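Take a look at the structures below.
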Structure I
Amino acid sequence: MTQIQYQTDTKEKFTVITILNTDLSSNLVPELANLTSKWGNTEPKNLVLNLKNVKTWDEAVIEQIASDQGRFYEKNTSFVVCAISDALFDILDKTDYAELLNMTPTESEAWDIVQMEEIERELLDSDDMEFEVPKAE
């Protein structure tokens, strides 16, 4: 039975999971769900999923990744998919998920997205920001 092979690289604000498999078929969906939820529940909670090695994927895998991304954003954490090949994008483009996934061409750009979203959350969660409303005279 095929299993998901992957490498992890933990940074200060996020973890990068690089999938080593070249084919992500629908039978890997439960394992993929377990993998992403495991990393979403440990520090750092933000996740970058690097698919640079993946050549083909089933729609069930795309659906799972979209679902995982939704779960991360519900928890106020980031989930970015990066390094999707043209072949993968062609498959993705035929689904309803192409517009939903938070994707970047490179891992470096994914890091930038996570950092920007972290800053946004810090600014939105900050209680010490006070704005004075000018009074009409």
Structure II
Amino acid sequence: MISSGPLEDRLAIRELVESYNDAVMRFDGEAWAANWTDDGTWDTGQGELTGKDTFYPAWQQAMAGFSFVGFFASAGPIIVEGDTAHGTWYQQEFLHQKEGGKMNITGRYEDDYVKQNGRWFFAKRIYKILHMEQS
């Protein structure tokens, strides 16, 4: 499938994903959380967490176990319809655990977005691991 919808919106959604990834790599929880709607849903394969107040502490706990995170996205299709959109992203993760292990993960996000007051936010992110190596 090919992307569709206004180019300006598709670019803004790409910048949203870039902001998210930048926040992850800098361990900046406030910047990470700012990309979400308050009632958003996040699912990393362990079940859906709904509401920023619910999933932000889970993100903080997960990130506390890493000394380094490389987090890079490659876009699949982005479909914009008015003030809502859906996107697919392929994610490459390089994770160094504080306890010494390393993981390389390739995954896929299926995202739903909403535009509020002229800005795009994540309304839902569902992540699926496609391949993982640990050492």
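Worth a mention:
- Given 2.8 for distance in nm of label points 7 Å out along Cα→Cβ at positions 11 and 67, calculated: source structure among I, II: I
- Between structures I, II, the greatest calculated value of Kirkwood radius over Cα pairs in Å, for residues 35-74 alone is seen in II.
- In this comparison of I, II, the computed figure 1.7 for distance in nm of label points 7 Å out along Cα→Cβ at positions 27 and 99 is attributed to II.
- Here semi-axes √(5λ) of the Cα gyration tensor in Å was derived from just one of the structures I, II, and that gives 33, 16, 13; the source is I.
- Of the structures I, II, the one that -13000 was derived from, the read-out being helix-only ellipticity at 222 nm (-39500 (n - 2.57) for each DSSP H run of 4 or more, over all residues; to 500): I
Read-outs throughout are calculated quantities, based only on the coordinates presented, and are distinct from any laboratory measurement. It should be emphasised that the depicted structure is a prediction, and the values quoted were computed from it without experimental measurement. Cβ atoms are built from the backbone, for glycine too; each structure is taken alone.
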